[in-house]
Structure P
């Protein structure tokens, strides 16, 4: 199998038709599979998925809607590991040489997206991830372009560039080369978010390519994963991410994370004790010791 599309869904009934249409509209010179994991949605997401699969006319596509029921092995692991179980379970079912990522509330806008990215990866074996520029859609307001830092004039990056700046790779823009005998490690399940951890695993210190084409839309809405999180919760999520991933990084990446952790700890201290600089300083030093800030 040349390529698998990993479609992750939870309560995305309002958006799934657009997400699936973007997949079905893809024009490729190879067959590909779409592996769909619905994480026990409480809306009618499953019905929407099943209806669109039934109506599909793209003969290049085979659908694999993962069967799940309360009390089965998946639900037991889901209860134990949290929402990343869905992320990992779908990836584990993907048989493709390449895997494209899509969440059920985002969508693709270019019917040649998959072909362009696979063509690039086929021709450039020293690249393990290919992404592209994308638009943001905030509560149905006009589209705006997701910013990418101006650190490369040829669209080539390494994982350290993401650590050093911010996660400028939107999930729906990614196609990656699946490593041989790929197994997602147990520590991955402890991460507060999976995309950055996945990029670290699959980039394997190889190059990451950004295509200049705008080929997908990231939808920001009231039910999104990050919506409603407090600022201190977001900072704590990044702190947890850095703590968990640190042992698996190169020395250069560890030094970058050390600097990023300092910023996060300062932010947490300021949010914890606003307008109290003395307590901020004390709390920062407490967190520094607690998180072994100076060890790499």
Structure Q
């Protein structure tokens, strides 16, 4: 199909016609109503769709590199396998969108509302989503490496087996989020709320969790070597059998924490507040630093191993 004008596009859509595989690069559909439109396989490179209404529109397999969808309404739209590299979704409505396996490299999602959206297996590498809402979204197996989602909300989202190498989730909310078996190596999680999060068997090596909240988080058999937990709040958190060598707990608050059988070699505890409800049975504390003499005596009574003299 040859290049269509915006007027021709709207006219065809009013007739219920499909724009499957249409050539629509640089098309200007700013503010237009294109609800239920069929753009499957269409070529929409650099398309201008700011503030457009795309309710339930189908963009399956479309090419939308550099497209601008800022402020657009895409509720229940289909973006399965869509190529959206370097696209803009600032403040867009992406509620209930199906974006499974979408290519979203370096795309901007700042302040979007993607509540209950399905972007499983999508590629968000180097994307930004500051202050975005992904509440109850399905983001399992997604790649977020080097992305910036500072201040975003992922409460109750499915993020199992996702990848976040070097990404920022600083001051984000991940309450009740499923991050089981996820890769969060060198991830920035300063001030992040991970209360009730499932981090079982996840890898957070070298992550920065300073000032984070992990109340009732499950970190069973989690990889946490060299993690920064300084000033973190840990209430009823489970680190059962976790690998935490050289972790920094300086100034952290610990109440009811489970360190049973955890590896805590070379850890730092300067100024940490440890409530007696915290359990260390079988935990390895070889060369740990920062415990008071009173804490050392108590740790031995708890059944901790290799408590420093």
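Every number here is computed from the coordinates shown, using simple stated rules; none is lab data. These figures come from a predicted structure and were not determined experimentally. Cβ atoms are built from the backbone, for glycine too; each structure is taken alone.
Tabulated data
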{"quantity": "Test item: percent of Cα pairs over 22 Å apart, for residues 19-194 alone calculated as 35, pick one of P, Q", "calculated": "Q"}
{"quantity": "Origin of the value 1.6, where distance in nm of label points 7 Å out along Cα→Cβ at positions 35 and 171 was derived from one of P, Q", "calculated": "P"}
{"quantity": "Which of P, Q yields 19 [relative contact order in percent (Cα under 8 Å, 6 or more apart), calculated]", "calculated": "P"}
{"quantity": "Structure from which 5.0 was derived, distance in nm of label points 7 Å out along Cα→Cβ at positions 75 and 275, options P, Q", "calculated": "P"}
{"quantity": "For 49, 14, 14 (semi-axes √(5λ) of the Cα gyration tensor in Å, calculated) the corresponding structure among P, Q", "calculated": "Q"}
{"quantity": "Origin of the value -2000, where helix-only ellipticity at 222 nm (-39500 (n - 2.57) for each DSSP H run of 4 or more, over all residues; to 500) was derived from one of P, Q", "calculated": "Q"}
{"quantity": "For 0.90 (Rg/Rh (Cα atoms, Kirkwood Rh), for residues 163-234 alone, calculated) the corresponding structure among P, Q", "calculated": "Q"}
{"quantity": "Structure from which -0.37, -0.43, -0.66 was derived, log10 I(q)/I(0) by the Debye sum over Cα atoms at q = 0.13, 0.14, 0.17 Å⁻¹, for residues 91-202 alone, options P, Q", "calculated": "Q"}
